[in-house]
Structures are given as C-alpha cells and as structure tokens.
Structure I
Amino acid sequence: MKDIYDLIGRICISIIFIYEALDTLFFFQNTKDTMSAYGDTWMQEFLLVGAIAVLIIGATMVLIGYYANIGAFLLLLYWLPFTVIVYSFWNDPPEYQRLSSLYFMRNVAVCGGLLILMANGAGKFSVRRLIHNLRLPE
C-alpha cells in the first residue's frame, strides 16, 4: 500500500503546482498586476516565465517520478518565497491575519510534503524505476 500512497501523494502535490502554472499562464497580465501590488516590479515577465517553467518542470518530474527529488526541490525554490511574500500574515491588518496565517500554514504543509518526497523518493510506481528495470544487462 505504501507505493500506492506514494503515487497518490505525488499526483495530489503535482496537481497543485500544475494548476498554479496554468493559472499564471492564462492570467499573465493579472499576475503581473498582482506582483506590482506586492512591490515586485523588477523584470516581471522574466520572473513569471521562469516561475511557470519551474512549476511545469518540477510538477512533471514529481508526477511521473523521474528524479522526483529534484522536481520537489525546484518546486520548493518557488513555493517558499511565494509563501513568505504573499501570505506574510505578520504584516497584514488584524482582520486579515487569521485567514492569511491559515494559508501560510497550508503552504508550509505543502513544503513539508515536498521535503518528505525529497527524503523518501518517488516510490515503486515511477518512470525512473521503470527505466531502471527495463535496462538490458551488459
């Protein structure tokens, strides 16, 4: 059952990031406007294209299980700064602090899942294991 749980967990985690990448891609201008609202005006298009690429590559690596630990690391490179910048509940007005802190903690939990994936690997049902098993003996 552990291997099935690993697969389902990888699917669930990767869906979050694939959706984030598609949302950023389809609402590119809105995302740029939101970045401006947070004070991030330095090379917005470059940062957005880079973030979309990191999200798609990392989520795909996690989903298929091919070097999933590297994919999880790529996703952490995006998700940790995003969480600290967007959900900085310590700077929010009191009426928004509770909701923002809940979102912050949810994102921290996703980071924990990515760290567990980095530590334990993709499991039995992964493309990397499939490739390893299909290699011909020398």
Structure II
Amino acid sequence: MRRFIDANILFATLNKEYPLFTWSSRLLSLQGKHNIELFISPLCLAIAFYFSSKKSGEKRQEKKIEMLRQHIRITTIDQNITDQAIQNKLIHDFENGLEYYSAIQNKCNCIITENQKDFYFIEIEAIGCEAYIMQLQLR
C-alpha cells in the first residue's frame, strides 16, 4: 500500500505538535510494516522544513529531515506533474495539485493529510492520520 504524506503531517511530527503528534509519529513508524510504503514530495519536505525551522531552528530540523529522508520515499515533481496541476481547472491550490499528481505518478492510492477538504478534486482517498491508523487497527 503506497501512501502519500502531506506536509502538515510531517510538520506535526517534526515539532511534536499535540494532539496530532500522537498520530503522525505512529503513522511515520509504519514505513515498511504491514506492506505500507510512505511517500512525500520534495515540496512537502521543503514546506515542513521551512515552518519547523522557524519554530525550532534550522540545525535541529536539518537533522530531523535527514533522518526522515532515510525512511520515507521521496517522489518527484517534474514538468509533466506541473503541467497536470496547471491544466486541471478544478485545482485552486497549485501546491495541492503538485502533491496530488506527484502521488499519482508514484502509484500512491491515498493521501494522508489533516486538510482533506483541500483535496476535493482528487480521485483517490484523502484521510486524516487518526482515521487512517484506526482503519488499520480494524483490519
């Protein structure tokens, strides 16, 4: 199961933002378990790093990002993905369009985000951390 992680999930983990940290850290620990592969785009990494470093300092966040990078797969954002995000008239937030098409290109069938409403245009599932983990536990 290939899952795409939105920047807000990573930010919550990097900054121990409660109550989401409880769920986001559990989610990230699932990499490689239960046939789960976690993906994130370089754009999401940059966004999470930027806001996290404002809160906790760059050096501290660089170490955390490097550690996460070793465990989470990184997608790409290329001209094709950019063109798709631009051409889709349903998309009002370009960043979310880039994330979506990056997830699709990497065959992710779910986006895990705390802003599900921002992904109103997608054709795959968008789900929050807690709901995703609870869904796994019910299987």
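What follows is calculated from the coordinates using simple rules that are stated; it is not laboratory data. Because the structure is predicted, anything quoted here is derived from the model rather than measured. Cβ atoms are built from the backbone, for glycine too; each structure is taken alone.
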Inset, instruction - Kindly point out which one of I, II the value 15.1 was derived from, the read-out being Kirkwood radius over Cα pairs in Å. - result: II
Inset, instruction - Work out distance in nm of label points 7 Å out along Cα→Cβ at positions 60 and 108 for each of structures I, II, then name the structure with the largest result. - result: I
Inset, instruction - Work out which structure the value 18.5 belongs to, where mean count of other Cβ atoms within 10 Å over residues 92-99 was derived from one of I, II. - result: II
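Which structure, out of I, II, was mean count of other Cβ atoms within 10 Å over residues 4-11 calculated from, if the result is 25.5?
On the way: I: 15.4; II: 25.5.
The read-out comes from structure II.
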Inset, instruction - Identify which of structures I, II gives the largest calculated value of mean count of other Cβ atoms within 10 Å over residues 36-43. - result: II
Legend entry - Structure responsible for -16000, with helix-only ellipticity at 222 nm (-39500 (n - 2.57) for each DSSP H run of 4 or more, over all residues; to 500) calculated and labels I, II on offer: II
